[in-house]
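Below are structures written as structure tokens.
Since every read-out is calculated from the coordinates, none of them should be taken as a lab result. What you are looking at is a predicted structure, and each value in this text was computed from that prediction instead of being measured. Cβ atoms are built from the backbone, for glycine too; each structure is taken alone.
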Structure 1
Amino acid sequence: MKLVTYEFAGESRLGAVRDQAVIDLAHFAPDMVGFIDAGETVWAEAEAYVAEAAVTRPLTDITLLAPIPNPRRNVMCLGLNYVEHVEESYTARGQTTQIPDFPIVFTKATTAVNGPYATIPFDTAVSTRIDWEAEMAFIIGRRGKNISPEEAMTYVFGYTIINDISARDLQSQHKQYFKGKSLDGSCPMGPWIVTPHDLRDPQNLAITSRVNGVTKQASNTRYMIFNIPTIIYHLSRGMTLLPGDIIATGTPSGVGFARQPPEYLAPGDVVECEVEGIGIIQNTLINV
């Protein structure tokens with residue numbers, strides 16, 4: 001299934017996409033987190049319903065929101081999880097490359113979450129070095145702690161796309177990731193959550209970003225340093241993962257700050273992030 005949160009007539013609703021249209025699923029749960037909480041029996045009932053139900057309304061009549069517009073807690077993210085991105089990051093800073101031995105984890109505030117086609121605020125009084133980062137993310141489907149790599153994939157509810165928009169000047173000023181990754185609207189997400197049945201091999205997907213139609217990143221999820229089972233294993237050690245947790249898996253090489261000369265986004269720029277088998281999100285930066 002392709003599960004969405006959408007807005008129609010001023011109301012946010014749960015749905016599934018089929019044949020370029022939305023089938024409403026509000027009778028299964030009030031929102032996406034509630035649907036994930038409901039568990040596998042309800043998921044199976046919803047999938048059977050989507051296969052047979054009449055289409056509710058075309059995509060052109062609704063607005064897609066982030067699949068989880070209001071997460072329970074911060075979006076968890078991996079830094080430096082592709083070798084070539086590690087290399088370009090250290091090189092840009094004039095440092096010797098060091099491949100991490102353990103996942104580098106940071107979070108983005110819940111207020112950073114943004115829609116798949118929404119505008120991204122650009123406030124020059126806050127930051128002028130706004131960068132793009134295309135990432136595949138996955139959603140946790142059930143509560144778990146100390147999860148082994150062997151059982152980790154059974155905890156995955158589905159997959160989506162995130163643009164980990166980053167204020168590089170704030171990262172430098174604050175000496176850590178959180179503030180520079182958490183500006184309002186800096187986590188476009190979507191356009192939907194694809195369930196595992198419809199995305200058989202998440203570790204072999206093309207991942208791409210484009211700025212104003214020009215390709216900036218082009219890689220594949222098979223080049224992750226830490227794959228999904230390993231990420232879940234490390235995150236869940238001594239820390240309970242919750243249904244609806246959003247975990248972004250890192251970005252490949254081609255980000256703006258590491259280019260020669262560096263490139264940053266500006267108002268009016270259009271950023272697309274694409275992951276094979278999931279879809280495309282597209283966001284325009286606007287002055288605020």
Structure 2
Amino acid sequence: MSNVGFIGVGYMGYGMAKNLLKKHNVYIFAHKNRKPVNKLIKIGAKELKTYSEIKNIKIDCLMMCVTNTPIAINVANKIKNYLNSNTLVIDLTTHDKNGTLNMNKIFQSKKISYNFCGVMGGPVQSEQGILGGIYGGKKNDFPKCKKYLNSFCKSVFNFGDVSKASSAKLLSNFLSLMTTTSVIEFFKSAKKLGINIKLLCDVARLGSGNSGALDRIANKAIKGNYKGYVFSVDNTYKDLNYINDLVSDLPNANKLSKLAKSFYKEASKKGFGNYLVSELIDKEKY
């Protein structure tokens with residue numbers, strides 16, 4: 001069994017680490033949210049309190065799934081000195097347009113192989129092991145990375161270098177977040193106009209308005225549960241900032257992402273930052 005280090009066992013990382021435990025020894029790092037850490041320890045994961053402890057373990061693969069690019073770069077600069085050149089790094093973080101290039105430089109300075117794999121899906125799909133993977137890295141590293149990624153990904157697609165894969169991940173998020181924003185406004189508008197939302201969803205599902213976002217939100221929202229889309233307002237705002245920057249030279253895409261970004265910026269200002277995006281359906285003042 002290989003030794004896998006995992007940094008960031010939050011919403012998404014918990015399910016990934018849980019599935020990795022089926023085939024690998026997993027070492028998780030101290031996390032501010034103790035609930036997923038404690039659950040993973042109960043099923044066999046080992047916790048490391050500091051990055052320096054990694055020196056005492058032969059880590060074959062280090063995975064990172066943190067909140068944003070600045071945090072990832074901070075972690076990379078700290079942990080690079082404790083890894084050996086044979087360690088395979090797989091970064092699962094959603095980065096800004098230059099994030100993976102900067103991460104690659106950090107690990108290359110220690111001759112450590114850096115790979116990126118953005119994932120598509122939510123916490124449910126993560127725990128079920130059916131995420132989609134968007135891989136970027138050296139051609140020879142792809143089969144090695146799949147050995148670990150197949151633990152929680154149904155399919156992994158190779159987009160070439162880390163920058164191309166990171167951009168593909170942001171564009172995939174662009175499509176899903178714009179669709180999700182439309183579904184949220186669709187529900188709010190129907191609510192305001194007094195239209196039977198169940199019937200309206202039934203109609204939408206028969207046409208081109210059907211989508212994964214509609215399915216994830218509708219089944220629960222029809223019953224008054226607005227927690228169907230497990231992604232926070234602040235995370236959405238962060239991703240749309242990254243997307244808006246990525247498509248800055250594409251006028252229409254830039255306008256669309258900027259408009260959606262403004263929705264979540266306003267929601268965050270009103271104190272809804274930690275809410276799930278689908279919960280905005282039920283916020284009359286937003």
Subject >> Answer label among 1, 2 for the case where helix-only ellipticity at 222 nm (-39500 (n - 2.57) for each DSSP H run of 4 or more, over all residues; to 500), calculated from the coordinates, equals -4500 >> reply: 1
**OP:** Name the one structure among 1, 2 that semi-axes √(5λ) of the Cα gyration tensor in Å of 35, 21, 17 was derived from.
**Re:** 2
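When you work out FRET efficiency 1/(1 + (r/R0)^6) of positions 60 and 212 (r between Cβ atoms, R0 = 25 Å, to 0.05) for each of the structures 1, 2, which one comes out largest?
Largest value of FRET efficiency 1/(1 + (r/R0)^6) of positions 60 and 212 (r between Cβ atoms, R0 = 25 Å, to 0.05): 1.
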Subject >> Origin of the derived value 13 (relative contact order in percent (Cα under 8 Å, 6 or more apart); candidates 1, 2) >> reply: 2
Original post:
1, 2: which one has log10 I(q)/I(0) by the Debye sum over Cα atoms at q = 0.23, 0.25, 0.30 Å⁻¹, for residues 28-83 alone, as calculated, at -1.08, -1.20, -1.33?
Top reply: 2
